[in-house]
Structure 1
Amino acid sequence: MTVKTENLLNNAIFFFFALFLFSSSFSIALSQASFGLSMLLFIILSIMTRYNPFQPGVRNIYFAIFIFLAWMVVSCLVNKAPIGNLREEWLFCIIPVGIFLFRQKHYRMLLASSLAIGVILVSLYGIVQHFFGINWFKDYPLPPARDDTFYATGGFSNSMTYGNYLAVAAMFLVSLGILRSKTFLKSLNSVFIFAGVLGLIGTVLSYSRTAVASLPLGILALAWLKGRKWVLVSILILVSSATLTFLFVEQLSLKYQLALERDLAGEHDSSRLFIWKKSLKLTLDNPVFGVGQGNFEKEYQHYLDSANNETHSRPHAHNDILNFAAVAGFPGAIFFICIWVILFYKLHKIWHGNNPFSDKQIFAGASAVAGFVFIVASITEATFADEEVRQILMALWAAGLWPLVSKNIDDDTETDESA
């Protein structure tokens with residue numbers, strides 16, 4: 001392969017991946033089509049240049065993902081569930097393609113900027129939706145709130161997916177901007193922080209309780225990475241922000257109050273405690289192989305008592321770990337947890353093994369904060385089951401893990417201060 005052809009393929013992979021990041025905030029069809037093209041070109045380039053994406057630094061996390069996926073297949077086969085139910089698992093392929101691109105310095109900030117632009121646009125749209133109830137390109141109205149506003153969806157299928165997506169993406173961008181430099185309003189930092197703050201506002205206006213609740217914890221995690229003195233400052237900011245939010249965003253405070261009363265009672269078939277109890281019973285009855293991907297809703301119905309007005313079935317356990325235990329048994333849940341443990345361990349090693357304010361450190365830190373926010377949101381939601389949220393999560397994993405394969409390729413230590 002000539003250098004010109006290799007560069008052409010490289011640029012094409014970057015273009016479609018950047019389009020994937022940009023469109024992930026508003027179009028699942030465009031984003032996945034863009035990534036599909038990027039992945040196809042990546043495979044062609046890897047074959048022609050003999051590039052090995054499974055390098056030693058990331059091999060164990062790929063191995064953990066492979067074991068998890070293999071067990072999911074076994075679970076489907078045992079339970080006679082169609083293997084096609086695992087079609088969303090192809091999104092794990094985002095990781096090697098993303099690592100290949102993020103490790104190249106001339107693409108790195110452009111990719112982050114593509115995500116930032118998409119987040120800015122969809123956040124602004126969500127703010128307009130919140131106040132005016134506009135729902136462009138959809139043939140159904142937005143859910144109204146009791147304070148004469150509307151649940152912002154940003155064009156997503158529902159407000160919870162919108163809130164979870166923005167919470168993860170926005171915390172990554174805010175973290176990237178704050179960790180990059182001591183001078184916030186310098187270079188791209190201001191763009192990342194602006195996009196992130198807009199995303200945080202959009203998350204609040206989605207009225208997605210768990211997504212909103214994950215933000216303070218994410219901000220505290222960011223403050224801890226930035227420096228311990230930042231923790232006190234962040235606590236003061238969070239207390240004042242929470243107070244203003246609950247005073248002026250009436251619907252959100254009402255949702256917390258009503259949902260807390262309902263969930264603690266544990267009797268309503270929409271309460272999280274109720275769903276978890278039924279899901280745990282289902283899991284205990286199928287502890288090894290679960291019920292198979294795609295069979296949860298059908299099997300969940302068997303645990304409902306219509307005599308007690310329990311009629312509302314669920315497609316998900318509303319807790320990602322419990323859901324994988326239900327569909328793939330306790331081994332499936334353990335393998336899923338192992339992926340996260342290895343991921344955070346790798347990000348921890350990158351953070352502590354590189355120079356302060358280097359690209360390697362700040363991307364690992366931002367990825368860790370975004371992953372932490374995702375974990376918190378997934379405690380009570382079907383976060384990993386949402387394609388929009390999962391695909392951006394995979395991209396942000398890649399954004400944090402690229403230093404593991406950057407040796408002798410793009411082993412730069414240049415920081416924002418010297419850019």
Structure 2
Amino acid sequence: MEKISARYSYWILILFFTFGLILNQSYQKRIFKDGGKGHDGVYYYELADNMTQGNELIGLKPYIYRLGTPFLVSLLPFDIFTNFLIVNHTATLLGCLLLMYWLSLFFKKRTTALLITLGLMTHWGFYVRFIQYNPTTCDPIAFLITMLLLLLIKRFYDTKKSSYALLSCLFIFTGVFFREYLLVYSFLFLFTNQPFDRTKAFYIDWSLLLKHKYWFLLAFSCGIFGILLTHIAVNPIPSDYGFIAALILWTDNKSIFSLATGFLNVFGPFVLFPFLYWKQTKEFFDNHHQYIALLLIAIGIIWFTGGDTERFILWFFPILILPIGLVIEKNLNFKNNLTVWIPILISMVFIYRLFWPIPYIKPEIAMVKFPVFHAFHEDAINLLSFHGMQKVRYLILIEYGVLCAYVLIVMRLKITKDKVI
């Protein structure tokens with residue numbers, strides 16, 4: 001398996017992606033809302049349409065500021081839905097190829113990187129499947145730029161060559177035209193010298209933290225300049241939206257149960273492994289990967305600025321999966337841990353809705369059934385941990401709780417046995 005992965009991994013991924021597109025086109029219906037444009041997508045569709053026709057760029061903020069994907073869509077000669085599909089599928093494929101390369105830099109076996117990437121591609125909320133359901137989204141290109149930034153900043157970390165830092169600044173400037181959260185990656189320049197030190201006040205060695213302060217200031221300024229340009233280029237419709245207002249609103253409305261359900265909806269019981277082997281996880285972040293740990297903080301902050309918890313987690317999947325994958329690779333050989341793997345893999349079929357299309361049900365005919373098979377009261381709303389009906393969310397959390405309890409018991413027995421041996 002490892003020899004095949006090492007030689008043909010990228011071709012396997014491309015074939016898997018192509019097969020996924022064929023299945024999606026055959027069985028996946030488009031979202032019901034607003035004639036197939038979706039919730040946020042209706043604003044991106046209108047923006048692309050205005051660009052195509054040369055009209056003034058008017059729209060609701062913050063959506064009107066995300067000019068990048070609608071601009072690329074407006075350059076293609078087909079209808080707007082088709083153009084969105086082409087742009088987003090292309091970005092998704094390239095992003096997945098870069099994700100597998102990124103993961104292979106950390107894992108000893110190429111097979112681990114390949115299987116994780118293929119697994120992500122089967123998730124109902126990831127772009128391989130979701131685009132066919134809701135094509136008018138800006139996330140896939142942001143995902144591609146995320147992968148480029150992670151690779152460039154890692155190269156800068158390894159080599160200290162300024163060319164990688166300059167390219168990172170360029171992609172941060174470009175990235176905010178697609179998604180504003182890409183500005184976060186400018187802060188990684190502050191953490192590429194291992195600034196955390198337990199012997200220092202507040203655990204930070206400020207001399208190390210500020211060593212690359214000029215690169216950080218340049219990257220951050222590029223991102224802010226890009227955001228300012230997006231605001232100048234458009235005519236936003238007045239609304240109550242504001243970043244601080246959204247932060248206060250969502251902080252007041254969100255709960256720890258929603259966050260836990262969101263992580264379980266993306267990772268399933270795999271989310272337990274970094275905590276079960278917390279010493280290995282800590283060693284990974286202490287050993288020249290503190291700049292990656294910073295992004296975990298960013299996830300927590302961004303979570304409070306919007307409602308789609310699962311989508312935000314998927315934005316940072318390349319970071320979050322690293323400690324999980326490393327623990328699995330080191331401790332959970334498939335052949336010798338079937339009591340752990342078999343129930344987990346079965347559960348992932350349901351968590352990722354592997355054999356079910358994303359729901360397409362009109363609100364007036366929908367009803368709630370047992371959560372893993374449940375119908376949805378409006379499009380795919382109950383799949384989302386925050387937006388879904390509360391009773392469904394708690395039922396799903398109970399299901400995960402039972403599964404996680406089993407995994408915890410089996411894993412603790414395994415860890416105890418390994419220590420004895």
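In terms of volume of the Cα convex hull per residue in Å³, the structure with the greatest value among 1, 2 is 2. Of structures 1, 2, the largest value of Rg/Rh (Cα atoms, Kirkwood Rh), for residues 117-236 alone belongs to 2. helix-only ellipticity at 222 nm (-39500 (n - 2.57) for each DSSP H run of 4 or more, over all residues; to 500) was computed and gave -23000; which structure, 1, 2, did it come from? Answer for the origin of the read-out: 1. Set 1, 2, criterion mean count of other Cβ atoms within 10 Å over residues 21-28: the highest-scoring structure is 1. Taking mean count of other Cβ atoms within 10 Å over residues 45-52 as the criterion, the largest value within structures 1, 2 is that of 2. Match the computed value 3.9 of distance in nm of label points 7 Å out along Cα→Cβ at positions 141 and 317 to one of the structures 1, 2, and report its label. The structure behind it is 1. Across the set 1, 2, FRET efficiency 1/(1 + (r/R0)^6) of positions 189 and 277 (r between Cβ atoms, R0 = 25 Å, to 0.05) reaches its highest value in structure 2.
Structures 1, 2 were shown, and mean count of other Cβ atoms within 10 Å over residues 61-68 at 17.2 was computed from 1.
Calculating relative contact order in percent (Cα under 8 Å, 6 or more apart) for structures 1, 2 picks out 1 as the one with the greatest value.
Read-outs throughout are calculated quantities, based only on the coordinates presented, and are distinct from any laboratory measurement. Not measured: the values here are computed from a predicted model. Cβ atoms are built from the backbone, for glycine too; each structure is taken alone.
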